[in-house]
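Asks: Below: a set of structures, written as structure tokens.
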Structure I
Amino acid sequence: MTAKTPMSDRNIYRRLAAEAAPFRYAVLGIIVLQLLAIPISLLIPLPIKIIVDTVLGSQPLPGFIVAVIPDWMWHSDYWQTAVAIAVLILVSLLNHLRSMADWLLQAYTGERLVLSVRSKLFRHLQHLSLIYHDTRGTSDSVYRLQWDAMGIQYLVANGFIALVSSGLTVIGVIIVTTMIDWHLALVAGAVVPVLFVLTSTCRWLLRKRWFEVKEMESDAMQVAQETLSALRVVKAFGREEHEGKRFFDQSSKVVRGHLDVASIESGFDLLVGMTIALGTAAVLVIGVGLVQNNTITIGSLLLVMAYITQLFGPLETISKKITEVQQSIAGAARVFDVLDEKADVAERSDALTLQRARGDIVFENVGFSYDGQQKILDGITVKVPAAAKVGILGHTGAGKSTLISLLFRFYDPTTGRITLDGHDLRDYRISDVRAQYGIVLQEAVLFSDSIRQNIAYARPDAKEDDIVAAAKAANAHDFIMALPQGYDTTVGERGMRLSGGERQRISIARAFLKDAPILVLDEPTSAVDSATESIIISAMDRLMEGRTTFMIAHRLSTLRDCDMWLELDHGRLVNSGTVPPRGVRAETHEESLIAGAR
């Protein structure tokens with residue numbers, strides 16, 4: 001894959017806004033709740049002022065409190081103290097209720113948003129070409145799906161909203177502080193440009209490092225996934241220690257990356273803390289001078305210091321949030337990078353629908369290359385009539401599987417075209433093309449579910465009688481019924497609770513149930529013993545009746561009943577026709593069984 005230009009902040013923010021749009025009312029609710037924190041926070045120091053200036057001093061109660069309490073409370077220290085306590089409790093209650101509602105709404109919005117993003121990303125990943133997945137690897141896609149997508153949740157529900165509310169809090173506190181004494185407000189505001197410079201510098205350092213750390217985490221996940229998925233091979237060769245060291249080495253890179261990030265963040269926190277401490281000290285020194293000159297009261301100074309704390313708190317929050325969100329921004333950019341990937345196999349806007357094909361297939365000078373340079377297929381031209389059984393021969397790497405992949409439109413030909421019933425495959429809807437095929441692979445692909453669900457995978461709405469009939473046709477019913485739970489037996493991850501022959505027969509039953517007009521059999525008996533092969537072959541003979549069939553096999557006996565043969569060599573068609581290649585026609589079934597047993 002070619003390197004991409006890093007996504008700009010503006011583009012990332014625009015994309016985030018688009019993802020959050022369906023949840024705009026919930027986001028608006030979070031913003032309103034956080035904005036309510038501003039007037040509530042401004043009321044928090046008020047009880048202290050009442051106690052110091054009114055109860056202990058001679059200043060009157062604030063005007064808005066006088067307006068709502070009876071006259072007889074104005075001149076009583078007892079009731080003035082009671083008013084201060086009542087204000088303290090009321091403000092605290094309001095603040096906690098607001099905080100609880102904010103937390104619940106953030107949790108709801110964040111979880112719904114990340115579900116939406118993950119679902120969108122998962123659907124897109126399924127539609128991307130096999131070239132993309134072969135290049136990037138499964139673990140990279142899983143990492144972006146599971147972890148990078150969570151960055152969008154944090155940015156929308158926590159990060160940016162907190163930045164907005166903190167910014168508005170700063171504005172509110174500056175206005176109130178200015179109304180008390182503009183000198184103190186000016187001194188407090190002097191730390192803002194210093195924090196801006198510090199934050200801007202740290203932001204770019206962290207963004208770059210977080211991209212690197214996420215790549216390293218994805219690589220570590222790849223090591224774990226590869227090892228655990230091939231655990232039988234690892235154990236068979238006694239390579240547990242080797243794989244353990246490989247995982248440790250890759251994970252150590254992740255640890256070093258996180259330590260680098262932590263060192264940057266801790267250094268930034270130190271600079272921010274010292275800047276705010278110096279600002280607080282300056283305000284305190286000037287404030288003491290103003291009190292000594294009788295410019296402001298001690299209560300007003302305490303009130304200003306409380307407000308300054310509330311000013312510097314949001315400023316510190318803004319600075320730290322900007323650095324904290326860099327990890328999430330890096331994750332969001334990685335998600336958007338995938339969503340921007342274009343499928344190599346595109347569907348035309350005016351694509352034709354296809355219900356059930358006859359099965360006439362023509363390859364017209366078909367060529368294919370993954371990278372545009374090395375040709376995997378070159379100049380393949382052949383006509384396959386409906387219901388014909390086609391045997392495909394060739395050594396490993398000859399292009400057999402690639403030829404089949406083109407039939408499914410996993411890829412499109414680089415040159416030439418493939419027609420189905422007279423129309424280019426690219427003229428049809430992709431889903432309609434793939435609906436025409438039943439497939440049985442060399443290694444049966446089963447899901448960690450019941451046998452019933454695995455057979456019905458191609459037809460989820462299939463009736464029980466149809467599932468059983470398909471299993472019987474595939475010579476699978478008897479062994480299924482011998483299992484303790486019959487068709488409800490769970491096959492385990494990749495079907496590993498069953499033998500290779502049993503997995504293959506379930507795969508054939510699935511193809512029977514789909515009842516597609518075209519059948520692809522890709523080395524269906526290469527992984528089973530000769531006795532099981534004969535059972536599978538008899539099931540495949542029934543499956544192939546009346547269907548256009550493409551069969552890839554190394555055992556020539558499997559191809560003995562084909563109507564025509566295609567022989568590939570280094571991507572070129574070197575032999576084709578209805579006469580079997582040398583060795584196929586002469587070999588008897590008994591001889592092939594002996595060859596298979598060797």
Structure II
Amino acid sequence: MRILLTAINAKYIHSNLAVYSLEAYAQEYKKHIELAEFTINQTKDEILKGIFRCKPEVLCISCYIWNISLVKDIIREIHKILPDTAIWLGGPEVSYDAPGTLEECPEVTGIMKGEGEETFLELVRYYVEKKTNLSEMAGITYRTCTEGDIRIVENPWRDTLDLSTVPFVYADLEKFENRIIYYESSRGCPFSCSYCLSSIDKKLRFRNIELVKKELQFFLDHKVSQVKFVDRTFNCDHEHAMAIWSYLIEHDNQITNFHFEIAADILNEEEIRMIAGMRPGMIQLEIGVQSTNQDTIREIHRRMVFERVSGIVRQIQEGHNVHQHLDLIAGLPFEDYNSFSNSFNDVYKLRPQQLQLGFLKVLKGSFMHEMAEEYGCHYQDKEPYEVLFTRWISYQDVLRLKQVEEMVEVYYNSNQFLKTLPAMEKLFETPFRLYEALGEFYEKKGYMEISHTRLRRYEILLEFLMDKDPEHMDMYQELMIYDLYSRENMKSRPAWAGDLTQYKRMFREFYQTEMREHHFLEGYEMYDERQLGKMTHLEIMHYHPDTLEKGEYAFLFDYQKRDVLTYGALAQEVEV
């Protein structure tokens with residue numbers, strides 16, 4: 001019997017923890033199980049060829065919001081070329097409307113609902129040993145045919161699994177080279193956010209902490225670059241979170257970064273103190289704010305006091321050691337365009353390293369899906385089921401927010417305009433108005449649908465500023481030069497950059513002194529003045545990048561020392 005577990009990921013760098021967990025849990029039948037991963041960027045023909053060459057007798061495919069249409073296309077064609085292959089689907093995109101999926105997809109034999117490890121094991125046993133009956137198997141919905149009568153049978157959902165019984169899936173790290181490592185120390189969520197499927201699973205479970213420590217040590221020993229925890233609210237249990245963070249601090253390898261999704265408002269003082277003592281870059285935190293409108297927060301069943309979130313985010317920022325990623329969702333109930341702009345400004349003031357502006361996805365099985373009609377919430381019929389308009393926000397306003405989202409991603413989240421943006425913000429009533437105006441400018445000029453180089457993004461920004469504040473263009477040009485050289489030691493200067501020829505002698509004297517005394521460039525002792533000049537960059541500015549005061553200032557950019565949060569080169573003000 002040949003059983004193929006198939007994942008179709010959003011990107012090559014992603015790995016599918018679910019199918020690896022299913023494979024590991026059914027290891028007693030490992031000789032019958034193969035695993036294949038593809039991406040949505042591959043052609044349908046490539047995926048069909050890959051599956052066909054495996055010649056599976058049972059094909060199991062993991063279904064998500066990003067791949068379900070492609071999966072449906074694939075199974076129609078697979079059924080033609082492998083007509084005797086039993087096709088089973090699983091995952092969140094099919095679990096909550098299993099009968100509907102079977103009616104839509106007559107090629108599919110059945111659906112594995114919810115968490116699938118035990119269900120998959122029983123399904124493998126059913127096909128390999130032929131001793132059990134599908135009617136006795138919990139956690140599935142399947143198609144049966146008796147004397148020409150085709151029926152859909154929906155069995156009860158399966159009880160939740162002891163998470164510690166799932167084997168560790170990363171023993172062979174070669175499979176995951178150049179890919180993100182996802183790790184799970186808990187399942188379920190204690191909260192009831194109406195837009196989220198995790199709120200359905202109220203049985204919060206934790207993997208045995210000693211087992212977790214052993215597995216984390218494996219990642220540390222192998223110097224994995226990043227481990228991304230998929231726990232829905234990592235810090236919902238204080239002792240569990242503290243045990244893991246304490247272990248990571250004690251066994252830190254100075255390389256591995258760990259990503260956690262947390263609820264900031266339930267962090268306590270002990271946890272905050274522990275975070276403050278972590279190596280810079282050891283962890284990064286993703287915090288879902290979603291909205292600061294209290295009517296919205298109540299309606300989506302969240303318990304969050306934004307003032308507390310703000311205070312904790314700022315406390316964490318004081319240590320300058322943790323990358324923080326804050327999320328907002330547009331299209332939620334009671335949030336109109338102006339209300340969302342207020343939420344945006346509230347979060348923007350916190351200056352996280354990443355501010356993600358997302359749009360509501362109305363997922364099958366969620367409370368939001370049940371309430372869509374009452375909210376006047378219209379959304380796309382096909383995945384990602386994204387909001388089009390609601391009682392509170394029009395489609396036109398959603399399109400305007402899409403422009404804001406793009407500008408935030410390009411100019412704020414890139415961390416490439418750290419000196420330019422604060423100066424630009426002074427031209428607008430609020431930060432939101434800046435990104436709104438910038439998005440309108442891109443749309444008007446036809447720049448929105450074009451892929452631009454990094455340098456071109458700066459040129460467009462100068463074009464935008466020429467309309468808004470032509471009197472201070474020399475200042476903005478200098479700030480952009482500072483930002484450019486913060487990211488890289490550019491081989492050629494942009495057309496708008498000032499001529500440094502008159503400073504060449506001063507620069508040479510500076511590097512000669514630095515070669516002897518190393519006031520600023522520790523660790524460069526083996527290099528001569530010419531090499532120092534090539535490996536670093538000196539820039540003369542006539543506006544101070546922090547205060548914007550006029551004068552003459554020299555900044556030395558050291559590319560061997562970078563900010564762990566922004567990746568910007570160390571910039572030191574020097575005398576030349």
Structure III
Amino acid sequence: MFGPIFQRKYALTDQGVRNTKRGTFWTVIVNLVVMGGMGILYFLMMRFMDTLTAGAPLPGLATFGLLILAFIALSLITHLQQYKATYGLVYREVKTMRIGLAERLRKLPLGYFGKRDLADLTETIMGDVNRMEHVWSHVLGYLYGAIISTAIVAVMLLFYNWKLTIACLWGVPVGLGLLFGSRRLAAKSAEDTKAKAIDVADGMQETIENIREIHATNQEEKFLDVLYKKIDAHEKSMLHGELVAGIFVNGASVIMRLGVATTILTGAKLILAGQIDFMLFFMFLLVITRVYAPFDQSLALIAELFMSQVSADRLMEIYETETAEGAETFSPEGHDIVFKDVAFAYDDSEVLHDVNFTAKEGEVTALVGPSGSGKSTCARLAARLWDVTGGSIEVGGVDIKTIDPETLLTDYSMVFQDVVLFDDTVMENIRLGKHGATDEEVLAAAKAANCDEFVSKLPEGYKTEIGENGARLSGGERQRISIARALLKDAPIVLLDEATASLDVENETKVQGALSRLLAGKTVLVIAHRMRTVEAADKIVVLDSGRVAEEGRPEELLAKENGMFRRMSELQKDSAAWSIGA
């Protein structure tokens with residue numbers, strides 16, 4: 001019952017399976033104890049009937065009181081154990097699940113995050129885990145416990161009268177069959193609701209992220225109208241799903257309760273035929289007052305069990321995605337980066353084909369080419385942010401695919417055009433470059449990155465909170481913080497991806513000065529669109545349509561009459577001259 005298929009179906013960890021077993025066990029015990037309360041009433045009724053028919057004495061108040069007290073005590077103990085097993089353990093498990101998801105996401109290749117956007121992943125970690133938590137705590141233990149305890153009661157009743165047993169319990173398998181027959185319909189409705197919920201989250205995120213552009217272009221009404229339509233679609237989908245579930249749940253409940261009528265009719269017929277006595281009939285009447293109770297909560301939530309399959313599949317999709325792993329030690333002989341017949345594909349579309357070049361230690365190697373030629377892809381592959389689909393990349397003679405990404409990245413510093421900063425102080429944002437760095441080390445890196453100039457104007461200097469993603473800073477200031485991080489890390493390999501592309505001339509000059517300190521003696525891989533930013537490079541690799549079109553020193557490539565690099569340089573010069581003339 002609780003094998004690997006069950007575990008995957010409900011996205012349970014090994015501990016989660018153990019929790020479900022405990023919850024089911026104590027639910028069975030609780031149900032049987034409660035049914036035992038009906039046994040006390042049956043015992044008293046039998047004594048009362050013996051008094052009426054044979055003049056036997058009634059049980060004393062002391063005996064009756066002891067039975068009631070024993071029942072209450074046993075009921076309290078078992079209910080407490082059930083609560084701990086179905087709620088207490090599960091709530092702790094949810095924390096473990098979220099931490100486990102975060103750890104899993106940390107180890108996944110970055111290519112995975114290109115397929116799942118932020119709103120989608122947030123919905124998985126928060127919404128899907130919340131839904132599964134409710135299933136783990138409120139549904140699984142109660143449902144399986146109800147089925148097992150009812151089966152035990154059914155076996156016991158069969159020893160008394162099989163006809164009454166069938167009349168009493170036939171509605172349970174029929175009602176459950178009706179519900180489980182609606183599973184595909186419920187799952188389809190859940191998929192539609194989940195997709196529309198993600199659409200709403202995406203719409204809200206997009207609106208908040210682009211609020212300035214929306215106001216600047218007077219598009220408030222248009223964006224709000226689109227968002228309202230997404231919310232309305234989500235609401236309709238939820239109502240439809242709940243309506244479908246409600247029909248089947250209530251239908252199953254009605255079918256089960258028909259067992260009361262069939263028990264009375266069958267019992268009356270058997271009494272008239274002289275096949276049973278009144279006390280046996282009375283016992284079955286007591287049983288049917290409680291036998292359906294364990295299913296009340298389960299039936300109300302069983303539709304959620306079916307809908308949870310979508311959430312479980314989304315959680316398991318994360319756990320089943322292959323992680324980027326490797327050795328936890330990295331001892332290269334130098335830091336030359338060598339691309340050997342490298343190929344890379346997004347899904348089924350190959351974007352790099354047989355790429356071969358070497359970025360030597362102590363030199364600046366620039367990757368240039370038109371948009372979509374594969375420059376940024378090469379940089380990310382060089383740091384194993386993605387894994388190659390063909391060929392290999394070596395650093396100091398070591399295939400980076402054999403090294404754990406976190407271990408590998410200790411030798412890398414990266415400065416990208418899109419800087420990511422946290423809602424913290426300038427000091428702590430720079431300290432991210434080196435865990436445990438002292439304030440003195442941070443300040444030295446900041447000074448080398450020309451941060452002092454603007455930080456001195458901030459209200460609290462390096463202790464100033466800079467807002468979400470550095471909202472209180474300019475582009476050049478944010479870029480210099482990023483460079484300060486890289487300087488603090490002082491890694492032997494530096495990747496620069498359009499680090500100065502969005503800066504004005506003054507800020508670009510300041511950032512270039514900071515970069516010159518960062519790059520000294522390193523293996524440097526630079527990506528740039530503007531040719532003048534790579535004129536001082538030691539080597540240039542020109543990419544075109546995912547292939548190496550040409551490579552060499554800048555002066556060598558500029559000397560080629562029909563060379564691609566020369567043509568790109570001349571086009572940019574003509575464009576700049578036209579702009580000045582205009």
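Values quoted throughout were computed directly from the atomic coordinates according to the rules given, and no laboratory measurement underlies them. Every value quoted in this text rests on a predicted model; they were computed, and no experiment measured them.
Asks: Tell me which structure, out of I, II, III, gives 93, 56, 50 once Cα extents along the principal axes in Å is calculated.
Replies: Details: I: 117, 55, 51; II: 93, 56, 50; III: 121, 50, 46.
Of the structures listed, the value fits II.
Asks: Next question. From I, II, III, which structure was semi-axes √(5λ) of the Cα gyration tensor in Å, for residues 106-161 alone = 45, 11, 7 calculated on? List each step's numbers first, then the result.
Replies: On the way: I: 26, 11, 7; II: 20, 14, 9; III: 45, 11, 7.
Of the structures listed, the value fits III.
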